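Given below, in the form of structure tokens, are the structures.
A short reminder: the numbers here are calculations on the coordinates, not readings from a lab. Nothing here was measured: the structure is a model prediction, and the numbers come from that model. Cβ atoms are built from the backbone, for glycine too; each structure is taken alone.
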Structure P
Amino acid sequence: MPNILMHYTANLPAQDKLEAFAQKIHTLLAPVLVTDVGNFKTFFIPVSRYVSGEGIAHKAFLQIDFRMLPGRSPEVKKAAADIVLAQAAEHFSVENGVETNITVEIGDIDKENYHKVIINP
């Protein structure tokens, strides 16, 4: 049930590759996390306004917040982060592109406070 939120700035190069990037990391991470690829959910959140440092910057940003149910070791989380960052670099590197900062935070969902309902199955 990994949930992934991707915040990205309007100047992120190759935005048309976001869906392909998500599908690729779902496929690569499923065996690492020992879960079914169908359990992944990725949400894309465009950021139209932001400030970096002392003022508005020309840099692009892709911030990935990756949450999953607890129980994975720090080594598994590190491996997941490495896969995500490697794939992000591959998907969003373009010749003469905007300098882009890509970050990923891997964390656990607080299982006691996670609730779900499925409607219209």
Structure Q
Amino acid sequence: MVQVDISQLSGECNTWREKLRNYREEFSNDEARLRQVAGQPLSKEQLQDVEHLHNQFHIQLINIHDLKQAIKAHDRKMNFEKVAFNGKVNEDSFTRHENLFEEYQALEQTLSDLRNEFNDFLKRSQ
């Protein structure tokens, strides 16, 4: 067992989930903006960009959902362990927490790249 403040780990989980909710809202809005742009006359290259961005938004919204659910399940498990093991976290849960943080950081980088790609597309399409 690892002696870690479960409330701190749980707080991190809540922070990650809140940020993922914000990303979900942002990219859902961006997807709607993309549909508006797609309604305008576009070149073949721009249409390919629309299709690519639409696919990426769809994939990343799924990734956001899946990671958010994994974090939620992890948080529940840690809170169960808190009760079951007198406030201590199982070593596997601590490792899982670190792995989820790495997944979260990687997804944040992917979302940042997609945001930049979308903004560049909008600038080129105006």
Structure R
Amino acid sequence: MPEVVCPRETAAALTEHWSPRVVAELEDSYVKVAKVQGTLAWHSHENEDELFYILKGSLTIEMEGRTVVLNEGEMFIVPKGVRHNPIAERECHLMLIERKTTLHTGSEVTSKTRSLSEQLRPI
């Protein structure tokens, strides 16, 4: 039986930046929350779109040729194949919806890259 989840509270409880956690599954997608600050890395997801929804704070998403700034309550979908770099000047809490095949930082591997098993850990 599905459980009630409060993404805002779950994101606030996280202790690591740039370490998304899976909070729900929806068919072939995961719903994740994260607490972020600073810069992640330039990367892309060749076969998957990525939805960012801001729970608290603001997030800048740099893309080649375009930059968007998202504030609390706003969302944006980075289309598959688009190189992007999320940046949070101050701590930001967000919810992500991604297909289960989406790698955290695409083919780029950095010290901030988290495996799916890390993202599935209990909070």
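The table for this structure:
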read-out	value
At a computed 2.8 (distance in nm of label points 7 Å out along Cα→Cβ at positions 9 and 65), which of P, Q, R	Q
Comparison of P, Q, R - label where percent of Cα pairs over 19 Å apart is highest	Q
Source structure (of P, Q, R) for FRET efficiency 1/(1 + (r/R0)^6) of positions 41 and 89 (r between Cβ atoms, R0 = 25 Å, to 0.05), computed value 0.90	R
Which entry (P, Q, R) yields the derived value -9500 for helix-only ellipticity at 222 nm (-39500 (n - 2.57) for each DSSP H run of 4 or more, over all residues; to 500)	P
Which of P, Q, R yields 33 [relative contact order in percent (Cα under 8 Å, 6 or more apart), calculated]	R
